[in-house]
Structure I
Amino acid sequence: MTILAARGFQITYDTTKSSGLNLFKHGTLAYEHIFLLPLKSKGYGPNLTPNILVEYVNSGGNILLGLSGEGTTPSAIQSLLLEFDISLAPERNAVVVDHFNYDSKSAGDKHDVLLIPGPKPVRADLEDYFAVDGTIAVPRAVGQVLGNASPLIAPILRAPATAYSYNSKEEEGSGLEDLFAAGNQLSLVTAFQGRNSARMTVLGSTEMLEDKWFGAQVKDATGKDVSTANKAFAEQVSKWTFQEIGVLKVGRVQHHLNEGKAKTSTNLSVSESPELNPEIYRIKNDVVSIPPTTHSAYSTNA
């Protein structure tokens, strides 16, 4: 939260049991962004049901949703993520482990603190807002499997090829049967952007945002000491989620009534120039839209 306050955000803290908690006020969003932390209860309560949260995104709100393998994932959260074509393991105590890519200092026995290189651009011609130099520590993550039907979701950080989702409540030494998912099937951090440009990011590990992992010294399976890049990664993920980066701004939009034939600003004399950007059109009016001159990326604080 310190990172957000330093960037100019006004932060309001509330509990799910608060009677005054409401995401909408007078028909509009009461908050432009919300950050949901993991709970031990079955859900976020009557004011933050899956239907309300979906309505919040449909109304243009942004959500940063944190999960944790330390506890049981509420069934309401599983239902919410299914609305976005994101599936969690049916065992609500599942955690991602990796016997080859883990921090031998803090997870020498359980191998549940994964060490993963910062994400790289998917293609050379695409801007990657999440690329960081260094290693990211991902403690006790809840893995997500993304459906193929929706083009609106994408993995930000995938699990290594040797990782798998494991039910932490299984007896030690029991065989692994019917794995939920393994390797690159598992997304540890997932991005969703709606057609209305609203964004939701699912963090499989809220613990990776803790101060103890910002610039921490970890030791990989080979015994090499490395510093984590969690702080830089957290900044990029939160900036994207809250629409501080990766947003296009249209510099100028012009439109006018088409009075007989399509006209552009280049083939009109001053005397016959139509009224630009009128406030009112009638039903079935033929309208001409003049393409904007430029599109530019911008950053803004909310």
Structure II
Amino acid sequence: MKYLIKVQGIIILAVIICLSFSACGESDPKPNPKPVFIMVQIPEGKFTMGSPEDEPNRESNETQRQITISSFYMGKYEVTQEQYKAIMGLNPSYFKSNPAKGEKQGRRPVDYVTWYDAVEFCNKLSAAEGLTRVYTISERIPERGSITSATVTADWDANGYRLPTEAEWEYACRAETTTAYNTGDTISDDTGWFASNSNSRTHQVGLKPPNEWGLHDMHGNVYEWCWDWYGGYASGAQTDPRGAVSGSKRVQRGGCWINDGRRSAARHSGEPNVRGNGLGFRIVRH
């Protein structure tokens, strides 16, 4: 019995020593892998979606119309590589973080993701947080761990994470501005990461000033997938529009590191199975 008591005493002492090291600030060898998503509440309101005919570089698919938007929450930042890997188990990005240059590991936006990847990420994040999935993904055709084709429907009453609609995205980007960019009529280095200042690569999220509602990188860094099928705008005023009922391409917004700078109303699109090193996404929820 005396021998056993001594052994237990040694074990107890070892535990106390380890706890003392932790209290003194030693790094945890197993950090919590659960990612943190900072969500910004976007107030309900009305705005003019699209651009005036005299706006420089305007395109014909930006016809103005009055839109009413219900309140929602949007990610303060584009989804990062660290967050994507924690949920999906891999980091597909072309532009990886470079700690040797002082970059924080995984803090660049995830890129090289398809629209299907983005909606699946939303579902998995919802499940991880005990929320109801927004998307039902059926008739999948998988390829190399991703989806190349599927039928996706949305439950708009679900409380889980999802992609923003195109109208929600523009409303949040503008943050009550009516100018070409949420920083004014022209762009500067403070507007975002674009061709003239990006050094041909993505950058850590949040390095540029946010817009008036606290959202970073709405102009540049990576294009952001939206829910909508790409198509012409419906005429007349609308409340919480969700885009065309069908199509072959999904909407992308915001521009990226390779562009000259994309305006708040500028539209882009791509097939839902396309991927590229300038293409990522941002999440929203009720």
Structure III
Amino acid sequence: MMTVKEAVRGAPPVSWEYVPTRSINVRGTKFVYRELGPETGIPVVFLNHLFGELDRWDPRVVDGIAAKRRVIVFDNRGVGASEGSTPSSVEAMAHDAIAFVRALGFEQVDLFGYSLGGFISQVIALEEPQLVRRIILAGTGPAGGSGIDKIVQIMVRALIKGGLTFRHPEFYLFFTSTSNGRRAARSFLRRLKERRHNRDKSVSPGALFAQLKAIRAWGRQTPDDLSPIRQPVLVANGDHDIMVPSSNPVDLARRLPNAELLLYEDAGHGGIFQYHEQFVPKALAFLDQ
């Protein structure tokens, strides 16, 4: 295994385990991000989930897509090591994400929005359609979607259960309670620990509260008209999601004019992580079309 010192003085890092964390000034606020993969081509910008900073992304998914595509993963305002106060609305988060992309100098990107990041991606596509070429929406749903406003109760129960069992809440939130789901949960959580140096800061309680407020409002608002989103969209989720009930991606794919739906069996909110070996080739094929 390559050491950190070798990664720094040798060729540019090619894996999520070693890629350095960078920062950029976005309208007076420092945003942190990591970039890997080919240095040319339209980048794929990853937008993260509730309670998620850089090191909550599955290395198999990031490295898998970065093998062929330029990948940029960032912490939005107030999340992880990014500075500022976390917005309490999805729309404000989307505006920050747009400003981040503009600050990096890109005129067009592909979006990979997971969970809360999927909500943000929808707003970006509606407000700045010329900025977006293709979209992957995973573990997510439309505004006003069924059960999304119950996120606070679900999160609190998972935090309590995780504390009692000495497990990360994602063990219960992202995977089913079957033997297959529990095995996938343990494997996923081990993979998240592979990066040992220069890890991101944990999400603060204040940032978590703001994100929960934004998600609850998203679940209660009047549904958006998604017909203006003409870009190709890949919608993916597990068929037993307790965070964003699995009826939501089905509804999302139905309401988007140019969408393809993937539902993984015996999988929850983390279906794309549980089935990363199947998801990554599908995502790359979709992005390369």
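Every number in this text was worked out from the coordinates using simple rules, so none of it is lab data. Quantities reported herein were computed from a predicted structural model and do not represent experimental measurements. Cβ atoms are built from the backbone, for glycine too; each structure is taken alone.
Computing helix-only ellipticity at 222 nm (-39500 (n - 2.57) for each DSSP H run of 4 or more, over all residues; to 500) across structures I, II, III gives -6000 for structure II.
The maximum of FRET efficiency 1/(1 + (r/R0)^6) of positions 241 and 257 (r between Cβ atoms, R0 = 30 Å, to 0.05) over structures I, II, III, that is, the highest value, falls on III.
Identify which of structures I, II, III gives the largest calculated value of distance in nm of label points 7 Å out along Cα→Cβ at positions 193 and 225. Biggest value here belongs to III.
Starting from the value 48, 27, 20: which structure in I, II, III was Cα extents along the principal axes in Å, for residues 137-208 alone calculated from? Going through each structure in turn, the value belongs to I. Assuming 2.1 is distance in nm of label points 7 Å out along Cα→Cβ at positions 81 and 273 as calculated from a single structure, say which of I, II, III it is. Answer by label: III.
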